1. Given -500 as the derived value for helix-only ellipticity at 222 nm (-39500 (n - 2.57) for each DSSP H run of 4 or more, over all residues; to 500), which of the supplied structures P, Q does it correspond to?
2. Given a value of 19.9 for mean projected area of the Cα convex hull in nm², point me to the structure among P, Q it was derived from.
3. Taking relative contact order in percent (Cα under 8 Å, 6 or more apart) as the criterion, which structure among P, Q has the greatest value?
Structure P
Amino acid sequence: MRPVDNPPNPWSSTSVEYFEDVPPARLELFEERARSIVSGNDSPDIPFRWSVNPYRGCIHGCAYCYARPSHQYLGFGAGTDFDRKIVVKTNAPELLREAFEKKSWDGGTISFSGNTDCYQPIEATYELTRRCLELCLEYRNPVAVITKSALVQRDAALLAALAKVTTVRVFVSLAFADEAHARAVEPWASSVARRLASLRVLTDAGVTCGVAVAPIIPGLNDDQAARVLALAHEHGARRAFMQMLRLPAEVRPVFEERIAEAFPDRAKRIDHAIVELRGGRKNDPRFGSRMRGNGPRWDAITALFEAQCRRLGMNEQVVGSDEDGTAGTFRRPTRQGSLFGD
């Protein structure tokens, strides 16, 4: 992996879709020729088997991001380095085509992305996610997308075309209904209003959309979940899920520092609530427990979430899911051979 000689400057280039204020720290981009691009998952906490991550690190800078520790495998830190030293897998589309051409490929749904946001601002320059989605359309491979970025609107027509031939689900991640809270914890992600607008654009284009109310931070945003669901439903979302905050070792200090700075009067209450929902700990790393809380308070949060979903008519029908007959859509394109059949 080497630093690029002249990386595209996302703060001056018109080809970069950054929707909010410019971050204060200098952005560094590192181009990489990756060895593989499709990652397998066997965790019961995560509802997908395959994922593609065109980028490592994420400009959004969310204080709670559970992917931060992965940056340490590259020799970077889990704090500011994760936000500002971004690795770009320039050969992601080539590797995805290679994966699709292998006889072992099972045509399963590919999630964009399982780790860092596939539509972070530099995607406007590199278009790696878009080019991978174009391949999914060519091969009719099912797709799931989760993002905090309004840049996903750019690909509304492409996602709609893909939805005509296979399963497509797009989830916009929205932990807060309150803009000020969102900006404090997710400083460089798209605003709440822009994310909601993205849901409307995608829904109007014919793409099945949902909202990920994640993470639930007890004492901070658990009382906003019902409002988030209502706003998302108003803008076209018909599916929803939620996840509990995770604080792996290297994430915890980043999160706690940000919370103490942004919400000094609530920091202790949030800390106590996390411990309560984690059975006396700050984090539960066990498979099957990582994405949810425990105890009466978590049960109450879950009950209110599910009640609001029922009231809004969300999650009632799995439109565009594997169960509705779109499984097995994967096809390798037919290519015309030579006159001699070679």
Structure Q
Amino acid sequence: MDPLFGQSLGNIPLLSNAATRSISAENPHGERAGGARAVPDENSAASRLGQGWKVRPCITLEPGSVTTLADIEGSGVIQHIWITVRPEAYRSCILRMYWDGEETPSVEVPLGDLFANVHGLRYNVNSLPVSVNPSGGFNLYWPLPFGSRARITVENEYWEAIPGFFYQITYALGEVPAGAGRFHAQWRRSMTTREHPEHVILDGIRGQGHYVGTVLGWCQFSNGWWGEGEIKFYMDGDTEYPTICGTGTEDYFGGAWCFGDTFSGPYLGYPLWVKDEGEVPRHGLYRWHVMDPIRFQEDLRVTIQALGWWLDRKFEPLTDDICSVGYWYQAEPHAPFPALPDLAGRWVR
């Protein structure tokens, strides 16, 4: 395994010439010996301790602002991102990632959804690429390679300032293999109809790559079973019929027979089921294709159906509110993303 892409217990003793750096509010440029340089003023919690202590552990996101969290020159791999912030930011703040000087982002996802926390809710996720721990510690372990530059921004579309935004971005500088794809993630939301009960997870993906993950947030507009629909992968020229077709929503996410309980595992999970008084049922699910990436050479389209049951045991088309994140690696350049809905279009009902 290339040391830039992480270690396992078997190869962790092996030494490497890669250089580890980390960006946070205490070292915003990841510079060597650049941490803990902030000087406290009289209002700081560190005013009695002085420089070198916990002076600037977080930042404030002003309303309407775009903040650059990382701007890294050179070649390397981002290995870990940790973020925590109050839940109001989960849908109102957008994370974007740009690789190698590109003008349009390869990642454009509401903050919480990127970490499999959908509906603007906070809950735990215990998986390998994404881990969310009490209380709202967001961890991303997808390897994020770049050849000449990596830039990560966060946009605050909330109507108030969001204080207490904590972050740590750890990366290794070194030569990236020529065959390494770039990480992509795209958020979509739709309301299915009885005439066409299908949600599009991805469409218009062009180039060579492999699909590595799905996050779904599902709001039911009616009671009863909601997950009879199939996921479908159309690739490399497929039109009417897909090459890969699932057998049911709970089957794709590794469960069976309408789930019956929540769970969270290394590669797949159904960590959220909630129905508070006066609210519609809401669900959160993830599936990581780490051991079974879906390879495509030219193009990719991914959809999922919204189906339940009529009383006569025929499939019922459902009108539901579904959001998703599709995750994939591909060779650049990537096709333009559809316009992200504004704050009202992302807000949780």
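Every number in this text was worked out from the coordinates using simple rules, so none of it is lab data. Because the structure is a prediction, the values reported are computed rather than measured.
1. Working: P: -9500; Q: -500.
Considering all the candidates, the number was obtained from Q.
2. On the way: P: 18.6; Q: 19.9.
Corresponding structure: Q.
3. On the way: P: 17; Q: 21.
Answer by largest value of relative contact order in percent (Cα under 8 Å, 6 or more apart): Q.
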